[in-house]
Structure P
Amino acid sequence: MKIREFLFTAFYSGYSPVAPGTMGALVAMVIYIIENLVFSNIDPVKLNIFNFIFLLIILYPSIRLADSAEKFYKTKDPQQVVIDEVLGYWTGILFIPFSFSYAVIAFILFRFFDITKPFPIRYFESLPGGLGIIMDDIIAGIYTLACMHIIIYFFNQYSIILP
């Protein structure tokens with residue numbers, strides 16, 4: 001169970017006494033930044049395709065992990081489980097050109113959508129077990145992704161360059 005706990009708490013960041021969901025999303029952002037720095041010599045399109053395929057591959061196992069977390073903590077959607085924030089954030093940065101600024105903007109947008117839960121995110125949260133835990137954050141990530149593409153379009157339109 002220790003390996004599963006390590007994974008569904010995103011390297012134990014879910015045990016943060018303050019804002020465990022934010023800490024989980026922060027872990028996701030740090031991994032994203034490190035990945036882009038380490039693999040900066042790889043074609044960004046290929047890296048984005050890899051990230052998309054990786055996200056699809058780990059989606060079902062993550063739902064199963066979230067199921068086991070509910071049994072482990074004996075509660076619905078335990079706050080220590082932040083693997084959903086990791087997947088949600090990664091959804092929000094799919095096919096986004098890498099920059100530190102975009103990583104931070106996506107982080108802020110994702111946390112906004114994850115916390116406020118605009119329609120239909122709350123509906124997905126009510127789904128049973130791990131499916132509900134994961135899917136509301138995937139939808140928040142999709143909202144983030146849409147906003148990121150709009151922001152990038154306007155930044156490009158008005159020649160705003162961010163680091």
Structure Q
Amino acid sequence: MNYFELFAIPVQLKVDRSSLHKKFIELSKKYHPDYFVTQADKKQAEVLEISASLNKAWKTFQNQEETIKYVLQSKGLLEEEEKYQLPSAFLMEMMEINEQLVEAQEKSTISNLQSSIGNIQNEIYEPVKEIVEHYQEGVTSEKELLQVKEYYFKKKYLNRISKQLTGKP
């Protein structure tokens with residue numbers, strides 16, 4: 001059972017987390033292992049597996065990039081630890097930002113760089129915004145999902161740079 005089936009929601013790239021919270025609480029109560037201690041071992045193991053999947057699904061749905069990753073992997077369009085080749089123009093832009101990062105750290109002008117990264121994040125999201133926000137299972141094409149895949153890797157790259165700026169792991 002995939003995460004979307006578990007929550008009884010359609011497959012989507014952008015999950016409405018506020019409406020999902022109530023469903024998570026409901027399912028957490030329904031499949032809490034403590035309620036099945038008197039059941040057969042097989043039933044206890046089944047409930048434990050559902051409970052673990054429920055927690056993994058919840059964690060995945062709390063992060064849009066993780067949700068995108070999960071859908072792309074389920075479609076066979078993304079492999080774990082895949083080395084995706086980003087476009088040269090994007091990589092050149094990132095190289096410039098990395099150079100600016102070194103300069104900014106020396107001059108303490110990090111806020112300008114954070115602003116630049118925010119602008120780039122908006123630029124890379126814009127072409128896939130409609131796909132992400134209005135994804136429909138069976139309607140959205142593989143070509144569109146591959147565009148989302150490229151966005152996913154670009155966003156991942158930008159996130160690494162942002163973490164360098166903030167000094168957070």
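Coordinate-derived values only; no laboratory data. Quantities reported herein were computed from a predicted structural model and do not represent experimental measurements. Cβ atoms are built from the backbone, for glycine too; each structure is taken alone.
So if we calculate Cα Rg over 2.2 N^0.38 Å, for residues 26-89 alone for every structure here (P, Q), which label has the highest result?
On the way: P: 1.34; Q: 1.61.
Structure Q gives the largest value of Cα Rg over 2.2 N^0.38 Å, for residues 26-89 alone among P, Q.
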Just checking, which of P, Q has the largest value of distance in nm of label points 7 Å out along Cα→Cβ at positions 18 and 50? P
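Name the one structure among P, Q that Cα extents along the principal axes in Å of 65, 37, 29 was derived from. If you can, show how the numbers build up before the last one.
Details: P: 51, 34, 29; Q: 65, 37, 29.
Considering all the candidates, the number was obtained from Q.
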From which structure (P, Q) was distance in nm of label points 7 Å out along Cα→Cβ at positions 82 and 114 calculated, if the value obtained is 3.2? Q
